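Visitor: Below are structures written as structure tokens.
Please treat every number below as a calculation from the coordinates, not as lab data. Bear in mind the structure is a predicted one, so any value in this text is a computation, not a measurement. Cβ atoms are built from the backbone, for glycine too; each structure is taken alone.
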Structure I
Amino acid sequence: MATIRKRSDSYQIRVSCGYDANGKQVTRTKSWKPKPNMTKKQIEKELNRQAVLFEEACMNGLVTSSVKFCDFIEQWKDGYAKKNYKLMTIDTMQHIMKRVNEELGHMRLSKISRRHIQAFINSLSDGNEKYKPLGPKTVRNYINYTSSIFEYAIRLNLVSNNPCSKIILPALKKVEREVYTLTEAQTFIDTLIQKAPIVFQTYFILAIYGGLRRGELCGLTWNDIDFENEIISIDKALYHISNKGSTLDTPKSASSNRSLKLPSEVFEFFRKLKIFYENEKCRLGSYWNDTEFVFKDEDGNSLSPLKPNRWLHRFCENENLKYVTPHSFRHLCASLMIDSGASVKTVQACLGHSDASTTLNIYAHSFAKAQAKASEAVASNFKLC
């Protein structure tokens, strides 16, 4: 409700608009001066009308904030991002916000229009003397975070609309994933078993058979390995955070918490790995850090999520194998499941996708091939004239 104060020959109308991210009350004020010939009753009536109109304008976000965008970004980080985003997402966000701040941070929050956002998006896509052009998917990450800031500002009644809406974004390009064929995968596995350390043998065999993300692989502990029932449980992930190193957190989404039944052969690698660690513990003595992680570095500490990719690149180069990213083994696992006739729901559950549509969108081509194969199987039973 608006409050009114008499100030010499004018009146101050004050409206409370809630609280900001730091718990400080947000208020808006307006001065109104009556005309000289107005009676006391007329002044009272018009003053109440002005107070009602001003309060409505404040509640509808029509009275804008003078806060700078760079300052509000910090409020958004503390009041929203740190409470709702995972550590890895916050780490990515920090890099994105640096560029957003450079382009928009000097402006008033309320003065940023759709035209400014569109110019920012275009500069991301086109690049400039300081920055190279960014791909369509990366540009979308920038606009998603920026949009989240404005949505938070709307909730605090600091602005009335989101200038990120209806922005023209660069078209997404369909990128063909580099995945091993069955023959290439078998060659890789054979070479891996013959020449790789047991740590990386186990890591990549599990990546192929289980389709785990790299953070999920590095976050596994021995408590997650059920040797008796041949099941692994995934309920955490290890992420690389800038200036912090490896940090344990929950997986990507709630549906990423899952259990996978795996073949006996995979558990043989786990057993060999356990024996290897026992030998290393005896060999290194006090220099060995006896952590519970399944995948360890040379000193017993957790294996950095960045290390398998670097190792794989060198290994493929040395052994004259085609290089694919560690994440491609997740796609290989999914493709093989689909090819074997697994349903969308089964693949979704195994990969830990939060929604079946995600599975369908990513592996649409594989499902189309499986459907075509099924149609051919039906057709093989009949003859058409």
Structure II
Amino acid sequence: MQKFIHATISAFFSWAGNIYDLLIVTYVYYYFEKCLGLNAVEGTLLFALGLIFRVIGGYTFGKIADQRGRKPILIIGTAGYSAFQGLMAFSPNAIILLVARALQGLFMGAQWTAGTVIAYEQAPPSARGLINGIVQAGYGVGYALTGVAFIEFAPAMSGIGWRLFLLTGAIPIILLPYIILKVSDVKVSRRVASKVNVKEYTKILIRASIIISGMFFSYYSIFAVYPDLAEYLGLSKDFVGLMMTVANISLAISFIVYGRVADFINKRKLITYGVIGEIIGLPMMLPIIVKSPGLMLIGLLVYSIATGFWPLAPLLIVESVPPEVRSALTGLSYNLGSVVGGVGSITMGTLVQIFGLANSPLFGNILGYSSLLIVLITLLTWPRGTVITKNK
């Protein structure tokens, strides 16, 4: 089996586990409040900590990966976020829960940075968009699995059930033997890396970071409370789980399709089409007037399929910088976007705390449209003649 296949499989499943752990907490805010005393703002802060500390982990571990290889960081990242998920599951109080989440975020950033780059670098040049799409499809699969797990655990959430539900997030640690034994590495010497002037890539870093930040802000300001909103509007736990599962399977497939098409079509155009699709789906999935379960499901599917452009955004960095700084800058850009997404999560949580969950569709539309408009403007005003180079 070719080495890029092992790298792709490892990156896909470790990323799926990463996002599973990031998002599974959104299903148990009620139990955090009941058992550990967290309010709505603190609950969304918990969610945001996973995003905020990813930027530190992504950049710090990314620099190490650029010097010492991607594989060790992929191993450390996967082991770290799995271990701290186990600690979160049995946290005796809110302080330990929040600290564990912050530390988990460091390793989440490490895993994504190393996994994305190692799969991209080992893929055949003619299929790098496809391989990146497959790896990033782990996001949709990971999120879909949270819905599957929620359906399974929903009848037994009381008592220790919600803790066991969280503990499922430690399962990715079983990937370590496969990564250690099967994945090859790409390594750049310190001497070569030191010759690269990072400042040369500042403009592309800023613009790509704005695009990634906008897409994260829109997404996380919505999904930080979406399962709770759906239940508040009268949907059953089973239907909520089914909605999230179907939507995220669609998202995963869309990642792969967008990735493959990006091997032939300009990436910025595809991202633009995706943003327009999100704008269309947003008012249906967050209905302000007609609150129909069917309409919400259709809107959720439209939004999720349109969000398939996500894997293309990191490629604006990956394909524009040399391998010697690729992990560090890609990790910085992507996870900086996560920080902004964390701000969106906290903002939504604060608004819900003040005005109530009933008003979250209104605020979700306002926050979503504002951030997507910024992304659209950045794409449409991208300097003419800017060429995204293909790295070897």
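Visitor: Match the computed value 19.7, 62 of Rg and Dmax of the Cα atoms in Å to one of the structures I, II, and report its label.
Guide: The structure behind it is II.
Visitor: May I pose another question? Out of I, II, which has the highest value for relative contact order in percent (Cα under 8 Å, 6 or more apart)?
Guide: Sorting by relative contact order in percent (Cα under 8 Å, 6 or more apart) in descending order puts II first.
Visitor: Another question about this same structure. With helix-only ellipticity at 222 nm (-39500 (n - 2.57) for each DSSP H run of 4 or more, over all residues; to 500) derived from the coordinates and found to be -25000, which of I, II does the value describe?
Guide: Derived from II, not from the others.
Visitor: OK, next. Could you figure out which one of I, II the value 16.8 for mean count of other Cβ atoms within 10 Å over residues 122-129 was computed from?
Guide: II
Visitor: Given structures I, II, which gives the highest value for mean count of other Cβ atoms within 10 Å over residues 114-121?
Guide: When mean count of other Cβ atoms within 10 Å over residues 114-121 is computed for each of I, II, structure II gives the biggest number.
Visitor: Further question: Given that mean projected area of the Cα convex hull in nm², for residues 154-297 alone, derived from a single structure, equals 13.9, which label among I, II identifies that structure?
Guide: II
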